[in-house]
Structure 1
């Protein structure tokens, strides 16, 4: 069924609604989704794609394309490449009669592209950073008009400048994450662990958090901060940290201080990432029944992210060979988690652990270190 062009008041409602959403959003992918949805609703098309430039790989790519997954094409190819290179919009009534149309994506997805409108957008300095591309007009006329170009150009002008701000924010977050991951690896290297330990714990934690019903944002936050769970080990003497035999009570008391040390190192930050990392560092050795350390917290007194990290950390510790023990077989690990459900570990997280075990094992296989495998 054909759609009718939006009345002015309807169009204003769409524009104001999406500009408010874009202005309040700090997650890059969410902004791109809002941009694509705004474009589709404004000009009544079947699909709207937001393309960005990957300068490092000389590609154009989209993570947001209605109906399809990520697409990457060589820079300068296709209609979108032509529009970006020329810095000018393109309107095509019949894509298959235009030699610039790249039909490979249609062949791969089974979709039939008819009419196309492509509008480049720039940043605050006027540099082109991407393009809107709308496909298949849904009104009776069946192709895009000068009015559609005007509307999509309006959306591109606003969204492109907003996108630059979000991309800069994302770059800062990515840099923080890289620093956090590197610091976490430094803590593990001192205890003869390899960098993949913190990577595995991060990925396990993310899967468990999602399985437990936490939001994508919270799960991603945990994946980012969990590599710092043992950062306090940087202050533990090597003679204790890497002792091959059984620790004395006094030595174990020293080991336990790494939780408070990690908390002290991170807690003063104003950044959400580091504040959350400080909580995980302090509480990941607490136990559901209150017998853990450093404070003997019990049940839900322990932060949910620390409870998840505890399961992920123990699973990895038991799975891999360490200086003081051999790797456990999977059956023995499963038995321990059954036995410690409601004692060491939150019962709900243990249930999620078993439900998500195939995913965890795939991660373990993918991130197994060569040193640990031999």
Structure 2
């Protein structure tokens, strides 16, 4: 078996998501298993080149994982002809410039979302990539979660019949930073730095709804900032200028309606941090990160509303667990494998920069809907 090395510039891997999910649990995990088997006698070996602004952090990260290549000079890395792929996990405000430079250097690009702070910037990137003839992909990790893969299996198998509605709940309490450190960086709560839960989460909801149930055709949203003062990484108080909660209604092609609440100011009283309930004429399902439970119409009980009597049974116990039926790998790693196959073998891949632009479009229209107190149609995008 022959081994082909693909050198990947990874920008932003000193951050939580870039480090844990993309470097450690994706590319380093691929190396630990001997590389990506392409199935024809060739193995793809990812070689990360760490890029960032803080030399000491990059050096420490490289040493921790036995890597030798890192740089604070992005232009020098992009000028290296042996680097084939540029990956971006930076803060949103820095992403457009770096992706533009990488595309201009002829690199294939793979990026976290949102791809840009606004739709114009997201579409401009997609056009640049198309005109440059490079391959491009956007992380859409929730599609690869075990719970949503089970849900997709139910959709494809016709379990629901006509899908009527989707209800999603996402969020948790992010500490304000005064008596306990916050679990998210402070820039998330500053609009001027690209923060806000709408730009962070609406792109996720766009691709989840689009791939599982149908394209979003209209949005009506309300956003707010529940916690108005927080403390940053140095313990200094600052005013939150970005929203920390969003409540959206999304109309879908085919007639179904989705309602999704997103909040960093909610305490969790559900099985997982994100859950989706799908109700169809023939059955319903509740899916989270890993689990998925169903109730078919043939097994649906007959509830009777009577507030004068206590409930003597558990509604949860009336649902059945969907079996795994397969082994589920890390979702980020699974999508990395598909993108690397796309590069190496021209295998199909449709989660590209135009798909990323759809997510930015939905976020932009959601914010506009909230600001103006009205419903907005979501037009189809084209380059």
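Numbers for the structure displayed
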read-out	value
Parent structure of the calculated result -17500, given that helix-only ellipticity at 222 nm (-39500 (n - 2.57) for each DSSP H run of 4 or more, over all residues; to 500) is the read-out and 1, 2 the choices	1
Which of 1, 2 yields 19.0 [mean count of other Cβ atoms within 10 Å over residues 278-285, calculated]	2
If distance in nm of label points 7 Å out along Cα→Cβ at positions 302 and 326 is computed and equals 2.9, the structure in 1, 2	1
For Cα extents along the principal axes in Å computed as 72, 54, 41, the structure of 1, 2 it came from	2
Parent structure of the calculated result 4, 18, 24, 23, 18, 11, 2, given that P(r) over Cα pairs in 5 Å bins from 0, in percent, for residues 286-341 alone is the read-out and 1, 2 the choices	1
Among 1, 2, structure where distance in nm of label points 7 Å out along Cα→Cβ at positions 118 and 230 as derived comes to 5.0	1
Structure with the greatest value (metric relative contact order in percent (Cα under 8 Å, 6 or more apart), set 1, 2)	2
Mean count of other Cβ atoms within 10 Å over residues 238-245 - structure with the largest value, from 1, 2	2
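Here, each number is a calculation from the coordinates, and none is a lab measurement. From a predicted model like this one, the values you see are computed outputs, not experimental measurements. Cβ atoms are built from the backbone, for glycine too; each structure is taken alone.
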